[in-house]
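Laboratory data are not the source of any read-out in this text; all were calculated from the coordinates shown. Here the structure is a predicted model, which is why all the values come from computation and not from measurement. Cβ atoms are built from the backbone, for glycine too; each structure is taken alone.
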Structure I
Amino acid sequence: MNRYFFILGRYYSLSLAEILSQLKKEKIEFLIEEIGPEAVIINLPEIFDTGYFMDRLGGTVKMGRIISQLSLDEDRAALYSCFESDFLTKYFIPEKTKKIHFGISIYDAGAKSNKLIKLLENHLSDFNNNIKENLKINGFKSGYLRLKGRKLSSVAVYKNRLLDRGFEMCLHAAGDNIYVGRTEKVQDYSSYAYRDIKRPALDKKAGILPVKLARTLINLSGIGAEERLLDPFCGSGTILMEAVLSGIKNITGSDISEYAINSSRQNLDWLFKSYSLDKKSFQITLRTSDVRLLDKQLKGDVFDALVTEPFLGPPLLKRPADAVIKKSVNIVTSLYHDSFSVFRKLLKKEGRLVIVFPVYHSADEDIFIDASIIAAGGFRIINPLSEASIGKIKSWLTKRQSVLYTSPGQFIGREIYLLQPV
């Protein structure tokens with residue numbers, strides 16, 4: 001087996017959960033070697049297509065192969081040997097490259113303390129100059145990307161063409177060790193941005209599910225290409241669109257709003273045209289329906305996955321008062337309670353439900369929806385990180401075994417659950 005690194009997104013617990021779900025879905029044997037809030041190192045089969053795998057993930061920023069492992073406690077010269085021309089020529093430099101463009105990033109993959117990361121960061125300029133000088137001695141012209149901080153963004157790596165005109169070296173601090181890796185693939189940020197901005201139908205008042213998050217939620221469900229997916233609160237169709245691009249052939253979307261259904265239809269038509277997809281190879285059903293009546297309109301026990309972000313409450317333009325939050329909680333709790341009984345009828349017994357709950361940020365605390373409605377609705381909570389070493393990431397989930405997706409300044413955040421019928 002070979003070791004690969006995955007650079008996690010901002011919501012690293014969700015990123016890791018998606019990686020594990022996708023590996024399991026693809027039936028790829030794996031062994032997690034190191035876990036940190038910025039990177040995870042995993043042992044994978046020798047034949048592993050990083051490009052194929054990256055194109056399917058929504059929450060992973062970079063992927064690459066681990067080339068070497070060393071410890072600074074032994075000899076710092078071991079690290080500097082990774083900057084020598086022979087080593088770089090063998091493992092990093094593309095063939096027939098006239099001028100080499102490169103960069104170095106430093107990541108926390110479970111460092112024993114922040115001292116190791118700081119030590120690497122303080123020597124980053126020296127590392128870059130050392131590589132440049134070694135390449136010059138051996139007849140290579142080169143230049144490196146200067147950066148503030150210790151990490152190159154995937155955008156910088158892509159725009160500066162480091163992966164085809166040079167390389168990015170990633171130094172991962174894990175325990176007392178340093179793992180030296182070569183980036184092989186970065187997230188296709190431009191494609192996600194294109195769908196986010198260019199799709200014709202947007203309803204900002206109703207709220208917009210981020211495209212990358214929609215892809216991650218689908219992957220979290222573990223649904224296969226030939227299985228059936230339902231989004232009963234489809235809105236303008238973000239989850240439906242990402243399901244199409246994920247290769248899922250049988251997709252159903254519903255919403256109480258006829259305007260939302262028309263928006264979904266318009267966005268899907270745009271997607272098939274923009275990405276030159278054969279619409280005839282997909283079976284897509286759209287219908288206007290109150291979720292409470294959906295089990296009377298659709299056959300029960302047929303869907304393999306239900307992936308959805310329901311109504312999270314009225315839009316908030318400022319920090320909500322307690323009375324406003326209480327009203328929203330009552331509205332949403334009633335809707336979710338009724339929805340779960342319908343979901344239970346529509347999902348197959350072994351099916352999975354990936355659902356977003358709202359988190360309301362008051363001036364003093366975060367207000368959550370009562371999670372007891374999950375069990376009352378006939379579902380059980382699945383730990384999305386159960387395949388990982390729980391000891392290292394015990395704090396990555398809430399006490400409710402959910403994943404938070406929320407940022408400073410937001411008035412409503414997201415709490416993500418992976419559920420299964422009891």
Structure II
Amino acid sequence: MIKKLNKKDWYYWGQWSQFVLFTSPWLESINAEVYKKMGLSKIIKGDAMVLSGHYYYLKDDIDAACSIAERKAHNQIQWFKKFFAICEQKTEQMLQLEGKDDFRKFVNSMVGHFACSLLVELLDIWLEGYLKKLCKEYNIPIMAMTIKMQPKKKTLLMQYNSELKKLNRNNIDKFVNKYKWVGTHALEGCPLTKEKVLDELKSISKDKKPEVVTNVRIPNEFKKLIPIGSELIFHRSNLIETIDRVAFSYRPMMKELSKKYNLSYDDIISLTHYEVIDLIDKGKMPEDLRKRKKKYGITFINDKYSILLGRELKKALSIFQPKKRIRATELEGTIAYPGYAKGLAKIMRTIKDASKVEKGDIIVAAETTPEYILAMRKAAAFITNQGGITSHAAIIAREMKKPCIIGTKIATKVLKDGDLVEVDADKGVVRKLS
């Protein structure tokens with residue numbers, strides 16, 4: 001199958017190191033009800049694949065989604081409102097499953113939930129491209145527009161941050177119990193502890209950072225985009241934070257399942273969502289299960305799954321991720337939040353790297369995800385390879401008011417731990433000083 005694929009037909013989405021159980025429902029998003037309701041199921045083919053953590057999506061599907069979004073933005077804003085209402089509905093349905101001991105229903109619900117998340121990201125690609133085009137036409141810095149896009153209500157992690165800032169130390173135990181899931185993501189990560197909260201309280205800046213003020217007059221053509229962007233920012237984070245919170249409540253059940261079949265917890269989350277149901281119903285598991293872990297490939301093409309391991313995976317990676325030596329001392333990207341910082345680079349590839357981040361360091365990542373929040377509190381600035389204006393790094397940077405440059409493409413390939421780095425997020429430039 002891989003030999004027949006042309007790299008030019010695929011859009012490189014980014015890199016996330018996640019187990020199969022978190023990726024397989026994402027790949028099957030096209031079969032979810034939301035695509036039918038939004039009139040996309042016959043327009044978008046939905047083929048997708050993950051190769052050792054590298055995510056790919058069909059370019060034609062992205063172009064089709066962007067074309068539809070731009071058309072709807074001009075003459076049918078209700079289309080967006082309908083989609084955001086579906087996101088709200090899916091979020092509520094997922095939260096109702098928290099701690100219900102219905103693992104089968106939770107696993108099956110992941111497809112519809114991830115479908116909303118994927119569509120939010122598709123719309124983010126359209127919005128960023130459209131904003132850049134309009135900003136160039138009107139000679140307006142894109143930051144002047146994105147800074148005005150603020151969610152009308154708080155995501156789950158925003159609620160956590162807000163309560164943390166006001167936390168009475170006598171109530172820490174109650175706070176930890178309420179937000180035990182914070183620090184976990186994609187079925188992994190360590191739950192919140194009292195020690196982590198105390199450490200985080202030390203990292204909260206006592207200085208009030210000034211708001212970024214822009215005196216740019218907003219043309220009418222932009223005004224309808226600001227509420228769309230604000231909704232996308234909210235749902236992109238809240239959808240993922242919701243599934244992380246609910247997934248955490250099912251950890252005891254997944255651990256019981258692993259004990260019953262003499263498997264590890266990692267074995268359980270190395271199954272696809274269909275294979276988990278087969279294990280529950282029939283005690284059946286794939287022969288290659290223990291070979292998967294995170295070194296795997298999974299494709300969803302023509303409505304069929306394939307798992308790639310060993311030589312087959314290496315062949316796919318040689319086509320889609322050829323090794324290239326990259327040297328650069330200056331990188332450019334999109335400004336997610338302005339400002340200036342200088343510090344030591346700390347490369348974060350997984351949550352395990354969080355322990356090396358010290359106060360004043362510069363976090364460099366393919367893209368940040370919710371479990372990075374404690375490390376991000378310590379950092380002076382963030383740099384990412386990928387991620388749009390509604391990405392996690394962009395959202396957290398705006399909330400914490402820290403310099404952030406996204407979409408550099410190669411930051412994690414050029415920079416290494418301990419490099420002295422200058423982040424000029426007023427100009428969108430990263431410089432390696434030594």
Structure III
Amino acid sequence: MKRRVLDSLAAGVSRLEGFLESLSSMGVGKPTGKDPREARSTCIGDGWRLRLAITCHEGRPGIPGPLHGVPVAYKDNMEYPGEEVRLGSPVVFTRSAGIAEPLARLAGLGAYPAARASMDEYSLSVTGYNEFLGTAANPVVPGRIIGGSTSGGAGLVALWKAGVALATDAGGSARIPAAYTGLYGFKLRSSQGSWRGVHKLIPSLEALGIIAWDPATLALSLEAIQPGLLARALSTVRLWEEGMPRPTLLIPAWVGDVADSEVLEAFEAAVEDLEDAGFLVVRPQAVILREAEPARAIVTLVEALDSLSSVPREAMPQGLRELLNLAAGIPGSLYAKALKSLEGLRGALHATLQGVVIATPAVPVDAPSLEEAERLAYSRKLIAFTGLANALDMASAVVPARSHRLPSGIPLPLMFTSPSPSQTLAITLTASSYIHH
């Protein structure tokens with residue numbers, strides 16, 4: 001049995017190293033000029049001062065693999081032996097006996113657990129706001145919010161204290177902090193990957209995610225969590241290179257109503273780059289995509305209330321207490337109706353959007369000031385685009401368009417969303433070569 005396991009691991013490592021060669025041949029490299037294997041320990045530096053890390057681990061493992069030596073920051077809703085899981089709060093949810101399955105899978109490819117990263121309290125804020133640990137600060141644009149709820153993980157990757165961050169995403173929790181730190185972010189579909197050892201707050205909407213420096217590390221990390229995904233994505237890219245039509249990029253007509261002028265201007269410039277590269281772009285007038293938002297909000301509130309039912313309200317920030325008070329007034333019949341509405345929209349749109357990728361900015365505004373972290377923490381403003389993928393259970397990726405900057409200096413975060421995770425990853429790998437220079 002042991003021999004078969006070792007042979008299987010060796011075959012998997014060999015296959016992933018082949019993927020690395022394929023990615024390199026496609027021109028998918030490291031646009032920042034940095035190698036995630038060279039990221040340094042979170043146990044020193046600004047990770048503490050900026051409220052990004054909770055615990056850290058010294059040392060690097062000797063396990064061979066395509067992610068050998070890459071330090072991983074994992075969110076405070078994931079188990080690691082001997083550590084408490086607190087969801088960024090004063091409340092201990094569990095004392096870990098084992099290791100979260102997604103983290104174990106990354107470690108199996110040579111990465112090593114480097115830090116338990118801070119997060120917005122109870123995973124329900126999207127700015128990095130945390131009364132208990134202290135609000136996480138953005139290391140890329142000082143004085144601005146970092147986004148959340150995977151705030152610490154994104155900050156540690158941006159600081160070069162980790163090469164990849166493990167995330168969960170129920171409304172933008174992986175993609176918003178990736179957007180505001182100029183990183184790559186990806187949300188899988190809710191059924192993908194193993195959740196063993198990961199504490200899910202919003203079961204109907206939440207998905208595993210990855211934040212990474214570069215598309216190659218992003219792709220390999222996703223392959224570790226969801227085996228077979230990268231092979232299918234690379235096969236799709238090769239078919240495109242051989243002449244099969246690329247998916248149509250669909251830009252909802254309401255993007256201009258939601259994004260402010262600075263974000264919209266940079267977004268349109270990035271879209272023009274993709275059109276010049278041969279992508280077909282359409283702008284339909286239909287608003288059906290936005291119909292999912294009210295139902296998403298209801299489901300989020302009701303399921304959060306249920307998941308946090310054992311937590312004393314006095315252990316919560318005021319804004320969260322107010323949200324849960326609102327949730328307590330939602331009748332069960334309305335929750336059931338919202339779930340049914342989402343199921344209907346998912347079925348209809350997954351069929352309609354075959355061969356189509358929704359393209360939007362990841363965020364509607366440039367990174368707000370740190371002083372606005374509390375005011376915007378529980379607002380729906382920042383998830384105007386990201387929440388769509390959770391409502392419709394689609395894969396969604398953020399690609400930093402480094403040739404187009406927002407006034408703060410961060411790259412325009414371009415977001416691709418589709419029912420197919422492999423298609424979403426394929427277009428992420430392809431588009432990154434056109435817009436990251």
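Summary table below
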item: Structure responsible for 36, 36, 27, with Cα extents along the principal axes in Å, for residues 86-221 alone calculated and labels I, II, III on offer; result: III
item: When Cα Rg over 2.2 N^0.38 Å is computed for each of I, II, III, the largest belongs to; result: I
item: Winner on distance in nm of label points 7 Å out along Cα→Cβ at positions 142 and 174 once structures I, II, III are ranked, highest first; result: II
item: Top of I, II, III by mean count of other Cβ atoms within 10 Å over residues 302-309, largest first; result: I
item: Test item: helix-only ellipticity at 222 nm (-39500 (n - 2.57) for each DSSP H run of 4 or more, over all residues; to 500) calculated as -14000, pick one of I, II, III; result: II
